[in-house]
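I've put the structures underneath this note.
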Structure P
Amino acid sequence: MDGIINLIKTPGMTSSDAVVRARRILGERRIGHAGTLDRAAAGVLPLLVGKGTRLFDEVTQKRKTYVAEFTFGIETDTLDGEGMIVAHGVQAGADELLDALSGFLGDISQRPPVYSAVKRGGKRASDHARAGRVPELAERPVTIHALRLLRQTTPGAFLFEITCSKGTYIRSLCRDIAHAVHTCGYVSYLLRTQAGPYILGDAITADELETAWRSDPGAVLRPMDEPLEHLPSLRLDPARERAILNGQAVDAEADCESRVRLYGADGLFIGVGALERAGNRTTVRIKINLEQKQR
């Protein structure tokens, strides 16, 4: 069984918990998730199944959208509602927040939270933090594509919508926005509404997955080429299909982009190819092989 499941992770469940349960339901060991969600968070968590796991980099590179509540005037050690309070500050106002948001749009540098899965000395930063050793984490580049203040929810809290790149920590964004308006803050609510082409409205819970899998397994798995629909497609004749699956470069149309979705002579998706140009000749070589067998 191969494909992608658009799962809703519920609060209190880790991303790894979601994978373990999916493995039990499907009876398939080759399952991974495409982008960790904090335990307290909820929302879209794409699961890659079978050969779909070979598309990990393709799925995780996509933009993600969140709805998050930032509570100002309090900071916790984890920067979310599960941590211990470590600082107090003043409440933030809507006008000063709106003035500060433009400084967080586009390419920015961000320091991950100390309670995170970032590795330091071979161990997760969160493991160091729980042992009482606060790790020094370097800033890293991320991109905030969109950042909107939606509304105020309580006197000290505001709801935001954020679209960002892979690797963005919403908890760090909250901390940094709070510091920009001279206070502190933490994420009191986090919902991922979209990850690449996968949206919350089409996602299913683990309980729904279990019920659906019993009645109609084929309806649960989404096609592996779905997150790649932005790439042009190339259908191969039988000779070129055999050659490319054996690692050879084959002639391709010159108007293709740098990467293409590859389909066999039977119309089935077989992988992702990269274009190579030499003079007037354009060839394609398979880079993600979903067949990995000789024909």
Structure Q
Amino acid sequence: MRIVRTFADCRSLVIRSTGLVPTLGFVHEGHLDLMSRCRRENDLVISSLFVNPLQFNDPADFDAYPRKFDRDAGLMEEAGVDVLFAPSLEEMYPTEPVTAVVVKGITEFMEGAHRPGHFEGVATVVTKLLAGIQPDRAYFGKKDAQQLTMVTRMVGDLSMPVEIVPCSTVREADGLALSSRNVRLSDEARRLAVGLSRGLFHAADLVALGERDGAVIEQAVVDQLAGMSPEYVTLADRFSAETIARLDRPAFLAAALEVGGVRLIDNVWLEPDGSSDLGRCLEETSILHWEER
């Protein structure tokens, strides 16, 4: 695996079939799943590693984000990544940026309402990566459903010649969606956190039995949260991220809450025919389980 630090060096390696897996680092099986699919579908696999300050509305959250470069590089190489693009802050933003990418509508609810500036930062850095590397495909996890909706619409609106490939969420054996933030959960918070996925799975079960009322589907999640108050539970149109009152089109059911001082998000994808994508549960505990807290 080659490690490159500049857009120019990375772009010089791009060939006809190139896939990109953008990451903030602290790799887990969710990232590895994206890399594995990218490996199957492309001749060249590039993964980027950059903790983007523009998408952290809370400076403390940015400072707390775990950074272990050698660990991540080793896992990426084992996953079949050919090129690791690890730019410096100066490479990504050589001067104070005066240009930002804003995707209207999609970014105004859910995460956008609770994390002002977050989606603008994500849209800007993703645009820079896609423009600066020029891959044929880019792989994103369904766990960040609203982000995926935003990126897909942005790429279409700007006529970027890249295919956005959505990949199912990867979960711990008990259902908790994998996230680098999970290593900050205490044992008690970890026990409570699984209520988030449990609630989403319960709602999906109701949908499979014929429930289509948005309020009932959303309440099914709240009922499983053991008294915790979510920031939001929203049934949203998959293509606009707007709240919908009935499951009458492709949608996702998204929720966010804070437990033990750690903010978690999760979702399931729902279809009007009653089918769903809940993601994939690992058979054993993830590599995050063994990280020092």
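Coordinate-derived values only; no laboratory data. Being a predicted model, the structure only gives us computed values, none of them experimental. Cβ atoms are built from the backbone, for glycine too; each structure is taken alone.
Remarks
- Read-out helix-only ellipticity at 222 nm (-39500 (n - 2.57) for each DSSP H run of 4 or more, over all residues; to 500), computed value -6000, structure in P, Q: P
- Once distance in nm of label points 7 Å out along Cα→Cβ at positions 52 and 252 is computed for every structure in P, Q, the highest value turns out to be that of P.
- Source structure of the calculated read-out (FRET efficiency 1/(1 + (r/R0)^6) of positions 172 and 284 (r between Cβ atoms, R0 = 35 Å, to 0.05), 1.00) within P, Q: Q.
- log10 I(q)/I(0) by the Debye sum over Cα atoms at q = 0.11 Å⁻¹, for residues 140-267 alone derived as -0.70 - corresponding label from P, Q: P
- When mean count of other Cβ atoms within 10 Å over residues 36-43 is computed for each of P, Q, the one that comes out at 20.6 is P.
- Label whose coordinates, when distance in nm of label points 7 Å out along Cα→Cβ at positions 244 and 260 is calculated, return 3.5 (choices P, Q): Q
- Identity of the structure behind 1.2 (criterion: distance in nm of label points 7 Å out along Cα→Cβ at positions 164 and 236, calculated), options P, Q: Q
- Look at volume of the Cα convex hull per residue in Å³ for each of P, Q: the largest one is in P.
- Structure (P, Q) behind the derived value 1.05 of Rg/Rh (Cα atoms, Kirkwood Rh), for residues 28-83 alone: Q
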